[in-house]
Structure I
Amino acid sequence: MRALISETQISEKIAEVAARLNTQGKPLFIVVILKGAICFASDLIRKLEIPFELEFITAKSYGMRGTKPGTLSLEGIENLHIHGKDVLLIDDICDTGKTLSHVVSKLKDLDPKSVTTLVLLEKRTSRPRPFKPDQSCFQIEDLFVVGYGLDYKESYRGLPGIFTLEESI
């Protein structure tokens with residue numbers, strides 16, 4: 001493994017994002033996409049001073065396939081009550097943009113006041129992307145990464161920073 005982003009860099013960036021959200025001062029309905037965004041969301045909400053509601057949905061496309069995405073499955077959106085609320089959607093990474101695009105579309109069907117997206121990582125890619133997040137903490141090269149909630153076949157989520165795996169996967 002090769003380290004890309006340290007625990008300290010992540011912590012500093014989360015403090016910046018939280019300060020910006022706190023300055024805006026509006027209550028948020030935070031929707032976290034599991035499992036990958038769990039570490040990011042947990043650290044962020046502990047720094048928020050604004051009122052917020054918190055809910056989780058699951059989005060699965062990689063699973064045990066490793067680095068090859070499959071069919072996207074979503075669970076939990078049907079249980080959200082976001083009508084008229086400012087929603088902050090948190091995800092771990094924007095790669096192709098398909099997950100975020102799909103989730104945002106489903107959230108908008110529930111008539112929120114607004115939907116803003118925040119991702120920890122955004123991949124720089126030459127591929128066309130159907131969706132660009134509103135905010136990203138870090139831009140990375142088009143690499144497969146693990147750590148800080150991101151996994152490879154359900155492993156490596158607990159690493160404190162962001163790492164790229166060697167070419168052998």
Structure II
Amino acid sequence: MRVLPHEFTMVDATSFSSWNNKEINFHLCNRICKETVYPTGMSFLTGSVEAPVNEAVDPGGGKFYADAGYDDNSTLGVLFAKGYEPIVCPNTQRRKGYYRRKARKLYRMFVNRLGYRQRGRGESCFGSLTNKFGDRLVAIDDQVIKVRITSRVLSYQIRLLIRAIYNCFINY
């Protein structure tokens with residue numbers, strides 16, 4: 001947190017397809033700073049919403065934005081336990097749960113609604129990955145696809161690091 005100061009954290013999911021039209025979904029956690037977006041965690045777990053969020057999100061603090069797909073009581077409990085204030089768009093089909101009521105109170109606050117509109121800055125990471133590397137992977141095996149997605153995110157992070165170092169030297 002001290003090394004990487006940020007405005008807010010967010011999580012979102014996307015999928016990449018292989019040549020045999022099999023899609024691999026993954027969840028990516030981003031920290032959004034004033035100048036750029038830093039991917040900090042990712043997960044390929046499936047089944048529930050809670051498991052990938054628990055794996056991808058590091059303990060921290062501050063505002064945490066997510067869309068209605070993450071409006072799950074157990075997922076919100078994980079986010080509160082990790083020290084975040086989850087600002088999650090409510091899913092109208094889901095109503096019950098202690099953590100959901102707590103998160104809805106946060107979402108109703110006007111300042112949090114304005115911040116929720118900034119989620120697009122974090123989703124730009126997915127667009128950058130797709131623009132740079134494409135949205136289709138030349139592989140059939142699931143493990144190979146996961147390794148290639150991970151290497152794409154890692155190379156994107158290295159690119160951001162090089163750009164940040166370059167800007168430091170230019171401004172120095």
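If Kirkwood radius over Cα pairs in Å computes to 17.0, which of I, II did it come from?
This figure was derived from II.
Can you spot which of I, II the value 22, 16, 10 was calculated from, given it is semi-axes √(5λ) of the Cα gyration tensor in Å, for residues 9-88 alone?
Structure of origin is II.
Kindly point out which one of I, II the value 26 was derived from, the read-out being relative contact order in percent (Cα under 8 Å, 6 or more apart).
I
Kindly point out which one of I, II the value 45, 26, 25 was derived from, the read-out being Cα extents along the principal axes in Å, for residues 81-144 alone.
Structure of origin is II.
Can you spot which of I, II the value -7000 was calculated from, given it is helix-only ellipticity at 222 nm (-39500 (n - 2.57) for each DSSP H run of 4 or more, over all residues; to 500)?
So the calculation was done on I.
Among I, II, considering only distance in nm of label points 7 Å out along Cα→Cβ at positions 41 and 113, which has the greatest calculated value?
II
Quick note: the coordinates plus some simple rules give every number you see, no bench work behind them. Since we're looking at a predicted model, the values are computed, not measured. Cβ atoms are built from the backbone, for glycine too; each structure is taken alone.
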